[in-house]
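Quick note: the coordinates plus some simple rules give every number you see, no bench work behind them. The structure presented is a predicted model; accordingly, all values stated were derived computationally and were not measured. Cβ atoms are built from the backbone, for glycine too; each structure is taken alone.
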Structure P
């Protein structure tokens, strides 16, 4: 994976996280999920993003 590919995947990943958070906040506003569930899912998404970012960093070839 090149630095440019990592940048593209990072931008895509950030857009996915943004869409997920907007969707979760919409569900919370409508009362479908509670504040606690929102927090747990948000923490899970953050952990997954950190893991994926670490994997991508290791795969970059200089």
Structure Q
């Protein structure tokens, strides 16, 4: 997966959710979408953890 911003990843997750809610995907398409969503969630969590760490460091340095 190319490096995406948090906002890009969240937008893609919203798009996937909309596709899943439509309910007109084959099992293979569903599987691919769920796998992609899982990777995006991991990416977003990592971004949030990194941001939290940056914030903590910024306040510790002061």
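Observations on the model:
- If you line up P, Q by distance in nm of label points 7 Å out along Cα→Cβ at positions 20 and 36, the top spot, with the largest value, goes to P.
- Test item: distance in nm of label points 7 Å out along Cα→Cβ at positions 4 and 28 calculated as 3.9, pick one of P, Q: P
- Which of P, Q yields 0.9 [distance in nm of label points 7 Å out along Cα→Cβ at positions 12 and 52, calculated]: P
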